[in-house]
1. Between structures I, II, where is distance in nm of label points 7 Å out along Cα→Cβ at positions 203 and 419 highest?
2. 26.8 is what came out when Kirkwood radius over Cα pairs in Å was calculated for one structure; which of I, II is it?
3. If P(r) over Cα pairs in 10 Å bins from 0, in percent, for residues 155-234 alone computes to 14, 32, 34, 16, 5, which of I, II did it come from?
4. One of I, II was used to compute Rg and Dmax of the Cα atoms in Å, for residues 395-474 alone, and the answer was 13.1, 42. Which one was it?
5. Going by mean count of other Cβ atoms within 10 Å over residues 35-42, which of structures I, II comes out largest?
6. One of I, II was used to calculate mean projected area of the Cα convex hull in nm², for residues 211-266 alone, giving 7.4; which?
7. If you work out mean count of other Cβ atoms within 10 Å over residues 291-298 for I, II, which one comes out largest?
8. From I, II, which structure was helix-only ellipticity at 222 nm (-39500 (n - 2.57) for each DSSP H run of 4 or more, over all residues; to 500) = -9500 calculated on?
Structure I
Amino acid sequence: MTGASNTSVRVELVGIDKSFGPVQVLHGVSLMLEPGHVYGLLGENGAGKSTLMKILSGYESPSAGEIRVNDRAVAFDGPRAAEAEGIVLIHQEFNLAEDLTIAQNIFLGHEKRRGIWLAEDEMRAAARAVMDDVGLKADPDTRVRDLIVAERQLVEIAKALSRKARVLVMDEPTATLTPGETNRLFELMAKLQSEGVTIVYISHKLDEVERVTREVVVMRDGRLVAQRPTAELTRAQMANLMVGRELADLYPPRNEVPADAPVLLSVRDLSVPGWAEGVSFDVRAGEVLGFAGLVGAGRTELFEGLLGLRARTVQSMQIAGRAIAPRSPREAADAGLTYLSEDRKGRGLHVRFGLRDNLTLMDLKRHANPWLSPASEAAALDAAVKEFGIRTGSLDVPASALSGGNQQKLALARVLHPQPQVVVLDEPTRGVDIGAKRDIYLLIRRLTDEGKAVVVISSELMELIGICHKVAVMRGGQLRAMLPAGLLNEEELIAHATGTR
């Protein structure tokens, strides 16, 4: 295996505390990680999982407690020091240099040299080997900015493997992957495990945790609350341990959509060069329309074209019977259509901006009379934090200070702030915990109860089956099927997505 050395590493976290200013986020966490085991690390967003793993991998220092590697106390002054001990973290949010190539990213900070010169050919060949391990079919000289989201995730995994990891932390590694790519990753994990590599697998996909882990470690409110063999827990029990209460059915019941409900979004013959061709569909008031398809099917690019983010040709587009031709998401929002991007850090939020600025940026005119009113913006943020359950120790922090799930809630609040008639949600629950998922599904139900039309683009088939009134299946840039709720099942969706139906 390209990414593994031969030395077993046994890691122990002892009494780990972590505070950010006056806010304590970890409370005396102790955990033993044995060689060759796969641990599922579970918890709601904000439970402390990512912070604990950043401490383990050298990105953060503990406020108290210690890390022991093979019974030897260690102190990491950065990720390089952790990597020297064989501990590598694959980030949930991409940590790539977009203007560099795949090969340059894989070896960034660990360049191979031949004297004073970079050994470009050697790095390119080594990059191709780890890319083959993870199933990334691309030229190592491709610049990262030219890759789609799923390919960037595979670059992150390949980069970690190139570091010869003996303890590999995977934070939501399959969030952007197709079922085929996910299976390839699981095969790779099994191979690494057989070679004595310890894997910590952070995921909100409980079916995956059930499938690939040996033990489940559950955190809640910065504390370790359970460590049990995976085989002893059902998915429902895992979810209940995470949230600390019985979790009701994940998907709320679908509302009824009258046959004569008005069409709020009508699209005819929309094409996005290179991505989508001749797509037509309608969404009615109170309806949830899902879009399914494999990575590269053109779903995201279709809606980016609709919003003016990509070049397009179209016969007609209408919101509530009014013709629209948006050239930007702002123009679309003014017409009553808002869009939540699948890339919350790249397009969904300005992570360096404060929470208030992120919330109101799409609808500043509501807070100007005629001058912008900070008090009006602050009141809107206070209401959004309560309405969407955004957890933050302070309202005066940048969006980057929030956990992934709370960033997603802020992004949702932002796209709903202009009070649209039509809401397009691209991978709305990617990387969020089971409790936050239910919150988002309840929000979607509330939107439909208010008479809005909702479009959900998702790679999670059960999500589409659970919340949608009908699902459009795309393949090769074309709309191949439109399935009503009564015909929705995984086999049917996969068959249309892969062309076997």
Structure II
Amino acid sequence: MPRPAGIGSLLDIALDEDAAAPLFHQLYAQLRQAILGGRLRPGEKLPASRALAGELGISRNTVLGAFEQLASEGYLIMRGGSGTYVAGDLPDRTPEGARPIGRAAAAPQMARRSTILLRAPRTRVEPARASLAPCFAPGWIDSGDFPFALWSRLLAKTWRQPMRAIVNGGDPGGYPPLRAAIADYLRQARGIDCAPDDVLIVSGIRQAVDLTCRLLLDPQDKVWVERPGFPGIGAAIAASGGRLVHVAVDEEGLDVTEGLRRAPRARLACVAPSHQYPLGIVMSLQRRLALLAWARKAKAWVLEDDYDSEFRYTGRPLAALRSLDEDGRVIYVGTLSKLLFPSLRIGYLVAPPALAAAFRSARAVVDDQPAMATQPALAEFFASGHLAAHVRRMRQTYARRQQLLLQAAERHFNGRIVLKPDTAGLHLVGRLADPALRRQGDARIAEKIAAAGVTVSPLSAYDVTPKAGQDGLMFGYAAVPDARIEPGAKAIAAALRL
């Protein structure tokens, strides 16, 4: 319980034995604030340590400890035989009556462009009670089947007696054997003809976007971005000084004609042609060729985000847009975090050959070099065929879960939320087919579902100007165990009385 102060009452000193902070620290903090607030003035003598301890009901050593700490920081002067005094030249004295710096202080002044980062929507839903309730949040993968025992052996093999080149690092492009493995993988899986020197190891898609903008954009240069699209990319571009031009996505992908009408001299276009996020659209060949023709004529650049392209369930993975690029205008980016596990935080950027050296130099300026801890193990994971085997296993798992979700929706949603199969990806879009649901809006529907303990994401969160009739819910199925898909659909139906 708090003890009222005697001699210290004028200073509003009150100590609490039940508080987490020790008594000495409580006394130190309150005396310090009394000095900074002007209630103890420069040169003023403090009560004797023995007297103050008696009035506060604490040990003298506690008081001495607080005094000594304040003296060591320059707030007090302890004169043997004379007493303890407030220092005349305080280290960080505030004007009399000034309020201490704390939660009520005025907001700090930041750069104008910081508002872009602070206001950017965060669409990665953190599932509440994930271990107890079904979570259909998009963007999550199932890491439970990752071969962590093998991974630990590969890490140990590298770091038991690491080579000096691995310990010291130094290559801004990343570990050369990993870059070579990625180049070989992309040639086989995505039809991209690139050299290891074209590959740059990055921490993820956003860092790739940031580097691209730093290198290729001047302030206020216009950039085409997909609408709807992933807000994280738009925020990274805007924070780098680019002006976003939101271009609609239809059944053929990015509407190049609209982009030409709105910003024909844009410097960059960011697209996900193989499986657009969040709609899952595959960009048609005609649109791909039109986009490349625009880039060639406008001397612009195209950043290709190859999000989740490996998880294609019908036929072979589609060829990347980069494979059609004959003019060196496409910067290709991908991530390994969706293939392996999210906290890996490793992705890659494939630069046009003419820009490869510039990208490495820019990377060296920004943060010297990528972290080397996992790169050698990753290189062997690629080269030994373990990556390809893991992707095949997860492709089968995710295809099965998509089918289970479709079947559960057919049984429980009564046609009021309509899900259609997708040939690729990690989520499905459920359209609100019932007028009563559409009137409520997908954000409100998602809130009702969350109240029932199930997580989904509203499609409107990905669109700066949601259209009427375009509302929908995103059902991420990759991270949902098979046995929890059916209960999740039933809980949604019950929450919405479908």
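Coordinate-derived values only; no laboratory data. Bear in mind the structure is a predicted one, so any value in this text is a computation, not a measurement. Cβ atoms are built from the backbone, for glycine too; each structure is taken alone.
1. If we compare distance in nm of label points 7 Å out along Cα→Cβ at positions 203 and 419 over I, II, the biggest value is for I.
2. II
3. II
4. Only structure I yields this read-out.
5. I
6. The correct label is I.
7. Working: I: 23.2; II: 17.4.
Once mean count of other Cβ atoms within 10 Å over residues 291-298 is tallied for I, II, the winner is I.
8. Values: I: -9500; II: -12000.
Computing helix-only ellipticity at 222 nm (-39500 (n - 2.57) for each DSSP H run of 4 or more, over all residues; to 500) on every structure in I, II gives -9500 only for I.
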